[in-house]
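Asker: Some structures are shown below for you to check.
Read-outs throughout are calculated quantities, based only on the coordinates presented, and are distinct from any laboratory measurement. Just so we're clear, the structure is a prediction, and the values are computed from it rather than from any experiment. Cβ atoms are built from the backbone, for glycine too; each structure is taken alone.
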Structure I
Amino acid sequence: MRQYQFQATDETAEALRHLRAPWRGLHVADDELLIALADGDAVRIGLDEADVEGLFDAYRISAELRPGAGVGLPPIEDFIDGRNDVVLFTGATWSEDDRPGADGRAMHYAGHLGQLTDTAVVACITTDAVVVASTGGRGLLIRTGLRPGTLEVDRDPERLRDFLTVRGYTG
């Protein structure tokens with residue numbers, strides 16, 4: 001199997017560290033999330049895209065600090081105390097052609113590393129999700145969406161718990 005890496009950059013990791021601080025608000029769109037911090041700055045979370053051998057696109061979480069951009073966003077109370085925990089998750093996008101009669105047409109998949117199959121021909125390891133957990137037990141899951149180029153943002157405790165269980169996170 002040919003394997004590529006398309007994981008979060010150091011700049012993304014540094015921007016996401018700012019989410020440990022108290023929040024003031026957030027704004028969710030299909031392709032980005034803007035989190036206002038109590039100090040007036042904001043963290044923009046979006047996606048970067050990579051073309052893997054012309055077979056499929058792989059997506060990774062990207063983030064950047066935007067000084068002064070956190071003014072006027074709808075308030076959120078779950079993360080106002082600060083001391084939030086931020087965890088990045090590794091996923092994979094891969095292609096395989098093990099179907100009888102496939103005539104060279106490949107099937108493409110995305111999931112976590114435990115789902116990567118032995119029949120994969122090419123794979124790209126990505127940073128596909130981030131979870132922020134507050135000291136009060138609230139969580140926010142941000143991950144690459146099922147529809148290419150979109151982010152999914154979820155605050156439902158049950159779905160968040162399911163995600164963490166599937167990913168083997170016990171922290």
Structure II
Amino acid sequence: MEKEEKLVVKPLLDWFSRQKPNWELYRPKYGTSSTGWDIEARRKNQDLLIEAKFIDGPFLASFAGLVAAPLAKRPQHLMKRKYRSWCHDICWAIGSNYESRNIYQILFDYFARNPVFWKHYCKDLHAKYIFFVKGNRVTRVPFADMLDIADAYVDKTHDARLAEKRSVAAELMKKFKFG
């Protein structure tokens with residue numbers, strides 16, 4: 001079993017199974033090595049297509065995979081006649097060996113580079129949530145909220161050092177608790 005499947009996909013599936021109302025879950029037969037979405041979760045008028053990444057090395061390669069996920073024409077397996085449902089939303093699931101605040105700081109720095117692009121990305125590609133997975137705990141952050149927090153992060157960290165940026169990022173993300 002890959003790290004991504006063991007440390008991101010499985011805890012996220014467990015988290016979905018504890019939610020009410022229940023989600024209908026689909027996972028590819030061959031794990032994350034299969035084409036398509038890593039997890040598809042469905043309930044009434046809500047289909048979440050989730051791309052999962054475990055970040056163990058260079059961040060940029062994993063981040064590129066997350067960003068490009070909705071651009072690929074991947075079929076939604078729970079649909080019979082078309083590629084995606086009218087109520088689909090794209091989600092990212094991120095797990096890491098790094099401290100959470102480091103991941104937040106890196107994401108905020110990327111979002112801050114081109115806020116107009118990210119607002120269009122969120123709206124046009126139906127980006128709904130970012131799931132952060134730490135151990136067996138999961139927190140769900142709305143993508144639009146993450147972009148708003150990135151704007152606040154930019155205001156607070158103008159000309160700041162890396163340690164200061166990380167502490168600001170951790171402080172801004174305190175309201176999202178792992179559960």
Structure III
Amino acid sequence: MLDKVLLTGRPGVGKTTVVRRTVAAGLVLAGGFVTEEVRRAGRRVGFRVTDLFTGREGTLAHAERKGRPRVGKYGVDLASFEAIGVAALHEALSRPGCIVIDEIGKMELCSSAFQSAVVEAFESGHPILATIPRHSHPLLDRLRSGDDVTVIEVTTGNRDALPAELVRRLGGRQ
């Protein structure tokens with residue numbers, strides 16, 4: 001059984017950057033996704049989800065999206081997120097390598113299909129690199145307590161060295 005690493009830390013510390021740099025540094029990637037802010041005129045207006053294997057992109061949430069579910073001022077686009085992010089997880093399960101999940105957060109957890117895919121990924125035997133917020137949630141608490149899970153706090157002091165360490169831990173190219 002290979003490692004599962006959960007990166008946590010304060011918002012904006014660089015968790016997604018660590019994930020992207022780890023993939024670029026030689027992580028053997030089965031697939032997965034990253035989420036990033038969408039900005040307009042310097043203001044955050046939403047979040048985008050990108051499939052790391054195919055490059056497909058979609059909306060995770062947007063301030064202008066009406067309806068439910070909502071997280072703060074953002075309407076979560078479950079259909080788009082599931083078509084990109086959840087599909088990326090299912091596709092990654094069929095390939096060897098590390099599964100990347102950035103992030104297992106409030107918006108993503110609005111999707112029961114996502115929650116099921118995360119559990120399936122963690123039970124699959126694949127190495128996992130995921131980012132999580134600090135807050136408590138039943139699924140997050142369950143993941144943190146796994147015997148094969150390491151939780152690493154990303155800080156300004158360790159974020160530059162983490163990608164090389166994570167490639168070693170989770171499986172670099174041969």
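Asker: Thinking of I, II, III, which structure, once distance in nm of label points 7 Å out along Cα→Cβ at positions 25 and 41 is computed, gives back 3.9? It would help to have the intermediate numbers written out before the result.
Answerer: On the way: I: 2.0; II: 0.9; III: 3.9.
Traced to structure III.
Asker: Still on this structure: Determine which structure produced the value 17.3, 59 for Rg and Dmax of the Cα atoms in Å, calculated from the coordinates; the candidates are I, II, III.
Answerer: I
Asker: Oh, and also: Between I, II, III, which one scores greatest on volume of the Cα convex hull per residue in Å³, for residues 65-128 alone?
Answerer: Result for volume of the Cα convex hull per residue in Å³, for residues 65-128 alone over I, II, III: largest is I.
Asker: Quick check on the output: -7500 is helix-only ellipticity at 222 nm (-39500 (n - 2.57) for each DSSP H run of 4 or more, over all residues; to 500), derived from one of I, II, III. Which one produced it?
Answerer: Matching structure: III.
Asker: Please compute relative contact order in percent (Cα under 8 Å, 6 or more apart) for structures I, II, III and give me the label with the greatest value. All intermediate terms of the calculation are to be shown ahead of the outcome.
Answerer: Values: I: 24; II: 20; III: 36.
The maximum falls on structure III.
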